[in-house]
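Values quoted throughout were computed directly from the atomic coordinates according to the rules given, and no laboratory measurement underlies them. Computed from a predicted model, the values in this text were never measured in an experiment. Cβ atoms are built from the backbone, for glycine too; each structure is taken alone.
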Structure 1
Amino acid sequence: MVDTKLYVGVYQGPDIPQSFRVYAENVQRYLPGQGVSVIPFIDKRSLPKSVDVLWDIRSGGGNPPPHFLLGNHLPPLVVTVHGFAPVALNGWEYFRTLKGLIMSERYANRKRALWEDAHTAVAGIIAVSAFVKEEAVQFTNVSAEKIYVCHHGVDKEVFTTQPGVEPEGYFFHISNGEPRKNIHRIVRAFRRLRRNHNAQLVLKLPEHSARQYEGIDGVRVITGFLKADELADLYCRALAFIFPSLYEGFGIPIIEAMACGCPVITSDTSACPEVAGEAGLTVDPRDENALLEAMLAFCHDMKNRPERVASGLRRGEDFSWSKSAQCHVGVLRKTAQIGCRIDES
């Protein structure tokens, strides 16, 4: 039996990264079946007038909700927080420029100040991992009691095993190419691997960050749009997926790879070990030797690969967009009961 209909205004502004849109679309497709009606809006002018709760899906990089969502006489506000990478990492690791190194502390302080102004208007935070919840407590001034962990999911109709497909001897990496994705260390470790092994490295990156890796021996760079089934095929045929990020709020590619039967090498920091569990081979992402040893393990010890594949498949079963949507609905219904914000000053 479905609870009373819940009307949710979902902020989908023009500045939302594609990965956030994928998250929101996957969660929202399960909401109507749980008695939730979604009313999207993109700015203050299109703010819906009669909803039970407002939901901002796009808080990443330490950014608080936009100011127009913080006023009085509005429905309760729920914010999905994806992470605080530019606040948590030092300037060189996040920006990898001298200007970024110099400006990073000022940037972080500004984001903290904005959250200081915003936190009293936030009725609830959906953190995409327990790691992000800990950081939200630290950086937003929102109390832990108002922060709920709802893990992401994986589309198992697309990201699944392909019976009969054997690994083709390449390590695979996909990301947005930001410095925190640690691609320069992946490539350095791989070039050392190539001295004695005929492995390949396939990088799926945006064009602007791919240029510097073109022409490197053994490296194949893919740019441009990939359909989901094409991405799944790359996972299925890879020797292993390598994802040693310096910072991840969640890391959806980890569970996409596992669901496809692709073993995962990932970081022992941020949300990566939380998501990978015991199924992932975790390493210190700042240790190039550790990355090399992890890749060598898959080159030398193929007999243990099936065990890692099976472990990853079991871990992948722990995540689904349906389960994630149920968690979201619980948070949205709970915060909707708070009622309209009023000025208590």
Structure 2
Amino acid sequence: MLNVHLVPHTHDDVGWLKTFDQYFYGLRNYIQRAGVQYILDSVVQALAANPERRFTYVEMAYFMRWWNSQTQEVKDLVRELVRTGRLQFALAGWTMADEATVHYSDAIDQLTRGHDALRRLFGDCGIPRVAWQIDPFGHSRDHTELFRDAGLDAVFFQRMDYREKNFRRESKSLEVLWETSVEPDPQSRGLFTSMFYDSYCHPATFCFDDKCNDEPMIDDPDMPEYNIPKRVREFLAHVNTVRRAFATNHIMVLMGCDFTYENAHVNFKNIDKLIRYVNQVQKNGSDVNLLYSTPQCYTKAVNRAMARNTTIERRRGDFFPYASGPNSYWTGYYTSRPALKKFIHDASNLLTAIEQVS
């Protein structure tokens, strides 16, 4: 049986096309439709409506802004969702930090700030177990060592050189043990690393967000638009493509994208139906089992499966530079705005020195 871990999530840039405040409050939607406060409002209610549902959240800058404006009733509900594993945090830094140009102490500080906030609110059960670096433009060994030292069990990401990704798809090696030590060390436990088959967004034609135009799951057979058999076939076709790139009987399919789930009821209602109807065809011989999941649950399942049946590849070095295609190298940001970068690094050096003597 192939277990397909459906992971509902939202990727909420802490500043990109709009400012932090504009993203949080949903201002200037003519630039980009995004209102993070509505995402969190909506997700909490949708999770409370069905105990089978799961959701993964990442950016603590937004979460803490939202949390501080909630009633005690909502805070108690969120604590229950976290306690039961229905709402889980991944990475949980103040933001999802770049790995190429960020000062090392800044990377530590922003991750520590996010984790400390979760520990104060939810105790140890709120602390994430996996890093979720799905959008930085390349990845460094140093950053991964930081994740391991922070007690994280895995790192997930999308962006890597297109040639290496193609090779790893074909060789079923999209999941590796990433060596974090500077020198080769056969005793190092490394960090389990999972690279997405494609992007960090939903499969093509399966965006159920109300910002999308994909077909919903229409399950009334008396309706002329009834489409369940077609939608099941389409999803199974996607799953059977992805499964060929992974070595175990577990794969992850992400159900979300940038600033999705403002109306989470729409997303979850359709995912509920997708799970129900895909799993129903098991009686006709299908070996695909869909379930709500999280990156943390997926990591546990894959590691158990690999311990029984698979020898995992060990990889060293960085995933730099990132190229998304021929002659498409994402390297300009290494040196852009050099004066600003210098000011930030000088300030970080000064802050680190002060912290050592304070």
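Given a computed value of 0.9 for distance in nm of label points 7 Å out along Cα→Cβ at positions 279 and 319, which structure among 1, 2 does it belong to? Don't jump to the answer; show the numbers that get you there.
Values: 1: 0.9; 2: 3.0.
Answer by label: 1.
One of 1, 2 was used to compute helix-only ellipticity at 222 nm (-39500 (n - 2.57) for each DSSP H run of 4 or more, over all residues; to 500), and the answer was -11000. Which one was it? Kindly include the intermediate steps, with their values, before the conclusion.
Working: 1: -11000; 2: -13000.
This figure was derived from 1.
Quick check for you: by distance in nm of label points 7 Å out along Cα→Cβ at positions 63 and 223, which of 1, 2 is greatest?
Numbers: 1: 2.4; 2: 3.5.
The structure with the largest value is 2.
Taking FRET efficiency 1/(1 + (r/R0)^6) of positions 31 and 183 (r between Cβ atoms, R0 = 35 Å, to 0.05) from the coordinates of each of 1, 2, which one would give 0.45? Working shown, then result.
Working: 1: 0.45; 2: 0.15.
Derived from 1, not from the others.
Quick one: relative contact order in percent (Cα under 8 Å, 6 or more apart) came out at 18 when computed from one of 1, 2, so which one is it? Can you show the working numbers first?
Working: 1: 18; 2: 26.
Source structure: 1.
Tell me which structure, out of 1, 2, gives 27, 60, 13, 0 once P(r) over Cα pairs in 20 Å bins from 0, in percent is calculated. Don't skip to the end; give the middle numbers.
Values: 1: 30, 55, 15, 0; 2: 27, 60, 13, 0.
Of the options listed, only 2 reproduces it.
Work out the source of 2.9 here, i.e. which of 1, 2 gives that when distance in nm of label points 7 Å out along Cα→Cβ at positions 263 and 295 is computed.
Details: 1: 1.5; 2: 2.9.
Clearly, the read-out refers to 2.
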